[in-house]
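A.B. asks: Input: structures, listed below.
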Structure I
Amino acid sequence: MSLLPVAEALSRLLDSATPRHRFENVALDMAEGRVLAKGLAARLTQPPFDASAMDGYALRFEDAAAPGAEFRVIGASAAGHAFEGSIGKGETVRIFTGAPVPAGADSVLLQEDAEKLDGDRIRTTYPMRQRQHVRPRGQDFLEDEVVLPAGTVMDFTRLTVAAAMNHATLDVYRRPLVAILATGDELVTPGSVPGPAQIVASNTFGIAALARNAGAHVLDLGIVADNEDDITAAIGRAQVAKADIIVTLGGASVGDHDLVQATMIAAGMQLDFWRIAMRPGKPLMVGSLGDMHVLGLPGNPVSSLVCGVLFLEPLIRKLASLPPVKREAQAHAAITLAPNDQRQDYVRATLTRAEDGEWLAEPFPKQDSSMMKVFSRADCLIVRPPHAPELAAGAPCPVLLLRPDLLG
């Protein structure tokens, strides 16, 4: 099987994915980042009455057409404490921000534009406009108005308006469930004492964090040995849990000790592809097992994480009806980059600001895919397309941001 270009591999993966439109009802304070499954209509009108936008005096505009008009103060209207009555000719009510405008009044005089006189009287000192400083009833939204359509991603602004519309709970799409399975006789859990030929398993934690940040729930299937029966049992646990995606870490190639692909096929997986023209991350496996997507990531930690960013994150977000994460950016090469071969390279690099304000991407001198420390210090991946010619220092180069908010 020839190596599949990255763009084609991603397209095939996402084309096979259909958003999971199962929904659940969650409390408002748990809905940040969730996607509305139904349009959200207001349960009341906001504001529910004509309200004052400023502190001042509610009055009739026709009585205050020019400065110098005098009024008798007959009461007060404050937020939560409306004036019970009606304003007549030459009368005014002291009013505060957010308070209901009394019946009969149609405008609010700013308090600094009123001169206090003896005997609960005031005089206007500045010209007025009709309806000034009055927020009309329903200015924000009306009862039964659909303010937030289905598919809206709830953030701090939308949670605020949902609360104002008198919703304590929201119907949102369920998060996709990602089951993660690490395989290998050589793996032990963090905190263990590795044997002479063993290493500490690390991929699960990075991939799980990536999955959660992408909008998924995570089921950790643990570490299983290179044994078909154990792998089959773990696959079964993912199926019982109704996982949307099973992610395997390691063992997806076809060596003597790589049993994941064969075991998956024996369990009923339909294999789509498994070799990608990329570095790091060539032995990526993609398939399906019933309704469950299968994503076999390389066992090498850096390869696994790069593939997770490129393939797992977009898959999760499509299933969750979330927009893609904007990771693509433009920088300039800090040093000259050598010509590339037939695979698309993802080169770990740091980003710094040049004097002219441009971002400079400087690759680490060592790019071995086992070097996790280097990956933890990288800000981005310089993307080097297949057969790319030498790139001179200072030339533009595309990058993938490992921390999407880095460039603001």
Structure II
Amino acid sequence: MGPSQAVGELAPLAGTREVAPARTLEASTAAPHIPGLDGLRGMAALYVLLFHCWLLTFPGFPANSGPVWTAWMMYGRLAVVFFLVLSGFSLALSPARKGWQLGGTARFLRRRAWRILPPYWAALAFSLLIARYVVPASHFGPPNRSSLLVYGLLGQDVFTAPTPNGAFWSIAVEAELYLLFPALLLIRRRWGAMLLLASVTLPVIARGLLAPHANPTEGLNWLTPDLAPVFVAGVVTAGIVTASERIRGLPWHWLSALAALPPLALIVTQGSVWTMHHSYWMDLAVVPAMALLLAALTTGHPTPLLRLLATRPIRALGDFSYSLYLIHLPIVMVVIRKLAPHFVPSGVPTFLLTLALSVPLSLLTAWLFARYFENPFKRTRSWKAMLGTGRQKGRAAEGT
């Protein structure tokens, strides 16, 4: 049985049986934990951090003007694609176990807003201060009132404004997909996985083929179309949790490796410039490998990767990966634009200094940020519950 047959067989197995954020990114109701997912988020967020260290050091992107040994850091967009696959997967785990029932659209959206928006708004305030008074985050100059309005309301995928933080574009895309999520589950529940995939993916493919030279160019806005099938692939893959033992027993990790070969071959043979200029199609090309990897982890494979993801540092990194994604870029920009020029020449020396300073500083800041602006909203569901938790801690402290 091939991978396409296996996915097709998952369709009628829409059974009944969440996980936490993407952190661009996560699920909204408690459920048995699938090992490795938090670690994957953490590693993806760390890769985005390394990508921005590289991107801001070496000019000429998407060409590689840095050393050959840094070329693997150039593909930060693919990490965001992975975040979206993982987000769709995580959000769909609980509905998949419950016959693809969401449990109320208003309830879902309220919980998503509670989980995602407070740390995002706190990171927006931090980014606005850095971009306004320390170093601009955009060639359009420092953020202004329109920046506050557009980014505060998550409208950056539709409206243009000087950005306070270049990493925020994906948060708006994520929010748009959250709004679509109830409708996606309805299609999955009534008509199955294959129709859901087809209804979202085929229009995106048609749009791509009808574009000049069959390659849509991306502007500053409307980044969502080719990313919707990415998210849906994660939703469909969540069906693995209720699949039969025969389906779960397939070598999903080897299928994932096999699916990774074509896009990897394109990247190696065509180079970074071609790859980035064809990101519309590359986003779609890498998704099967990512989705199959999630299916593999859900079924307990590959064991070495699961062991790595289960280590304490990786799990800890995953726990504050959303915060790391939100706040790392202003820190990197301050190091590269304000500190490095005073101490080292441009190029590799600046890159090495940026790694030495930005990585630990971003990790420490993100950990502290998560403690005060993310974790309280991750562990409670309302202001009442949060205040109650605070009072309980206060009484406990008084008792000691």
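A.B. asks: From I, II, which structure was Rg/Rh (Cα atoms, Kirkwood Rh), for residues 100-147 alone = 1.15 calculated on? Let's see the in-between values first.
C.D. replies: Numbers: I: 1.15; II: 1.25.
Checking each candidate, the match is I.
A.B. asks: Which of the displayed structures (I, II) returns the greatest value of distance in nm of label points 7 Å out along Cα→Cβ at positions 244 and 292 on calculation?
C.D. replies: Numbers: I: 1.5; II: 2.1.
Between I, II, the highest calculated value is found for II.
A.B. asks: Could you tell me which structure in I, II was used to calculate helix-only ellipticity at 222 nm (-39500 (n - 2.57) for each DSSP H run of 4 or more, over all residues; to 500) as -5000? All intermediate terms of the calculation are to be shown ahead of the outcome.
C.D. replies: Details: I: -5000; II: -21500.
Source structure for this number: I.
A.B. asks: Thinking of I, II, which structure, once distance in nm of label points 7 Å out along Cα→Cβ at positions 228 and 364 is computed, gives back 4.5? Before the final figure, lay out each step's value.
C.D. replies: On the way: I: 3.9; II: 4.5.
Traced to structure II.
A.B. asks: A value of 2.4 was computed for distance in nm of label points 7 Å out along Cα→Cβ at positions 44 and 268; which of I, II is the source structure?
C.D. replies: Numbers: I: 5.1; II: 2.4.
Only structure II yields this read-out.
A.B. asks: For structures I, II, calculate Kirkwood radius over Cα pairs in Å and state which one comes out highest. Intermediate values should be presented prior to the final figure.
C.D. replies: Numbers: I: 25.9; II: 21.9.
Largest one: structure I.
A.B. asks: The value 0.20 for FRET efficiency 1/(1 + (r/R0)^6) of positions 36 and 356 (r between Cβ atoms, R0 = 35 Å, to 0.05) was derived from one model only; which of I, II is it?
C.D. replies: Derived from I, not from the others.
Only the coordinates and a few stated rules stand behind these numbers; no lab work does. Values in this document were obtained by computation on a predicted structure and should not be read as measured data. Cβ atoms are built from the backbone, for glycine too; each structure is taken alone.
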